[in-house]
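Several structures are given next for inspection.
Derivation of every value follows stated rules applied to the coordinates shown; laboratory data play no part. As the structure is a computational prediction, the values presented were derived from the model and not from experiment. Cβ atoms are built from the backbone, for glycine too; each structure is taken alone.
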Structure 1
């Protein structure tokens, strides 16, 4: 008699495979992949634990498991990643948005006295658009510009702009850092630029190494693009404009030093992420 693979049994088996493989969140990953395979959400799995999977569903799911064990991220496999409780389309053209980056959102929102007031914001090196789009969703009177040097990344960002109904409040521009801003002034500039030292990329986890190198490589010490942006940003920030930079957990002192050395900003401060690692440094123009 053929073996019956119910939703519950498949989940338990897959979770154990991921545990053996050293996955960080084995049960969550199993749930996300199986829900994707079955065309439901994770909660939907709980209502069908006893449901057997058909041969096509099993074959497709085995393929997802093989790809995950080979190092592909869950987000790339399902084509989506949650960020600030919103879904964002992602694929191999962009970095996967991570919880660490939600610290950028916290810094901006906490810095605003009136979240309903009109303002202009720019998201430089936008990738999937997660930072800029999230802020525009949280700030109903804001308008913004999403910038990336990669046309492929902008294509993904455009999908997410449309998905979140922001076509009339955001522009997408191709180019390098502030160059596409054409002398405009912004109240807030956020940036999650490449900050991995070039020599460290080969040692990253497999699922990170397959992300676009253009979005990872920050030069010899990881700070090349941050230096360039800090030097150029004052010309594109309004008076008391806010510059918010994500960086590596061990780069906070260096980034504060770069900002403070310009003499164009208030003393820089750093906020830790949920894991209590220094993650986001920010300052206002004088």
Structure 2
């Protein structure tokens, strides 16, 4: 065995971490960072575009949708042919002080309220004995009842039913009050001839409401709402509906188009073909999201 004379003769091997990084490792890290940056930027762009499209759909497009459907319901009301069933015009609501003259559709699910005020199915027709309930948006989808909260006790509301030449019932406002989104009180039965108009009052994404009660003739009694009365009418299944079906179909067509075209044409050409299907898919997606949002807003 040979012994070293002095400690200075001991030489330590270089540590692994002190070894210089190879150029291939640097290039791999740079490539990975570049890919991550591209993915992040693409995700932010997609989110920004989606938010912009939804803002466009929920604003100007929804308002234009409402105006178009409002004209269609008004034309249907003037027609001589019968118009009954959900989505059809069943009454004409007039509020002189607010200068409102609105057709009322049968039904108050989200699908019907996109066209304007809706009559709650199961409540009496306006003018009949009992509490006839009409609901509508205050800000979203044209906001046809946005000024409802400015009514005061003693103001008049007129409702015409049956046909454009039928009788007009006149109701006197008795109360204007704020209610919560789950309050069943406005939907309670009564023994007199009354209408209760409920509208959103908290903006496009709120479920705060205003309830206006008006009575024609002598005041009667208000009965407790039954166990089967709900403050919100469901828009149906959020998964199994026509909107989701159209959404899936549009995305399948877009995916098939990309798969068939990506190897034969440039990306710009593929995008021109695919983008319309993606935009088409945004519409049913938006409508499905709308059905899940507060019913009155």
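Structure values in brief
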item	result
If Rg/Rh (Cα atoms, Kirkwood Rh) is computed and equals 1.33, the structure in 1, 2	2
Winner on mean count of other Cβ atoms within 10 Å over residues 106-113 once structures 1, 2 are ranked, highest first	2
Of the structures 1, 2, the one that 0.55 was derived from, the read-out being FRET efficiency 1/(1 + (r/R0)^6) of positions 114 and 266 (r between Cβ atoms, R0 = 41 Å, to 0.05)	2
Distance in nm of label points 7 Å out along Cα→Cβ at positions 218 and 274 - structure with the largest value, from 1, 2	2
Winner on Kirkwood radius over Cα pairs in Å, for residues 26-81 alone once structures 1, 2 are ranked, highest first	2
